[in-house]
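*Asks:* Structures incoming, each one as structure tokens.
Derivation of every value follows stated rules applied to the coordinates shown; laboratory data play no part. Computed from a predicted structure; not experimentally measured. Cβ atoms are built from the backbone, for glycine too; each structure is taken alone.
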Structure P
Amino acid sequence: MGGSAGGVRVTTAEGVKEEIAELTSVSEDDDSTRRAEIEALKRRIAELFLECEGNAYAGELMGKGLHSELAGCRRIRFDIPDYEGKPRFRLIYRNVPTDGAPAQCRWLAVGPRAGLRTHRKAQQRLRSD
């Protein structure tokens, strides 16, 4: 993932592509409903990639709340179109540079909302990036 024509370049921190692959993998045991949900999730993540390319400010700006290290990063809450309820997934990214016009939208983590796992992964990657 990366590259853009006229927009912001989207890049991924180490491990993000693997997270997406794990999140969207289909097993032999998955029924047709589950497979359709996974395909919808793949499409939604691809849409988010294009959204970030077109608008680096698409996500909600994160403050110094529970995850102060992520202040200045952006978060998109998302799910598949047919899901009703709170979005189950999060994309956390950072625009680089953080001041002025961003040249890059760096995805730090993509994953489930449950247990704030995605937030913790983003924090770890931000430290090592």
Structure Q
Amino acid sequence: MKEKKLEIIIRDYADSLEKNDTNRALSFFTDDAVWFNPKGIFEGKEELKEYMAWLFKTVSDMKFVDDGIGIIVQGNKGIFQHIFECTIRGSKIKVPSFCTYLFNGQKCKTHRTIKIKTNDFSLSTNCQKN
């Protein structure tokens, strides 16, 4: 039952990103959450909020389409294999991706995004965190 609930949370989180809903997306994270992704490591809700603001300004028409294994949850860990579809600078792209989640209760404590490199996927480096 707990694992099914966490799967629903992952889907709801993806939905919040598709709708550019920063407040809803942040509600899925612990206050001290960390998001590792190709643009850097973002720690705490304030940094997550800044990254999401940049993301929503840079990327439009986001969609997460199940691929391969889809979502698997075991205990407090989840993985989501998907195709990340979006529009960047007027170009529509599709990027094979994986996201992993480590939950503390029903909130995400650690989130990792892994994108499979393709020739048509390149985000501006303006949000790169050092």
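*Asks:* Thinking of P, Q, which structure, once helix-only ellipticity at 222 nm (-39500 (n - 2.57) for each DSSP H run of 4 or more, over all residues; to 500) is computed, gives back -9000?
*Replies:* Numbers: P: -11000; Q: -9000.
Among P, Q, the structure yielding -9000 for helix-only ellipticity at 222 nm (-39500 (n - 2.57) for each DSSP H run of 4 or more, over all residues; to 500) is Q.
*Asks:* Say we calculate distance in nm of label points 7 Å out along Cα→Cβ at positions 37 and 53 for every structure; which of P, Q gives the highest result?
*Replies:* Values: P: 2.9; Q: 1.5.
Going through P, Q one by one, distance in nm of label points 7 Å out along Cα→Cβ at positions 37 and 53 is largest in P.
*Asks:* Which structure, out of P, Q, was distance in nm of label points 7 Å out along Cα→Cβ at positions 45 and 77 derived from, given a value of 2.1?
*Replies:* Values: P: 2.1; Q: 2.8.
Answer for the origin of the read-out: P.
*Asks:* Comparing structures P, Q by distance in nm of label points 7 Å out along Cα→Cβ at positions 29 and 85, which one has the largest value? Numbers along the way, then the final one.
*Replies:* Values: P: 2.0; Q: 2.6.
The structure with the largest value is Q.
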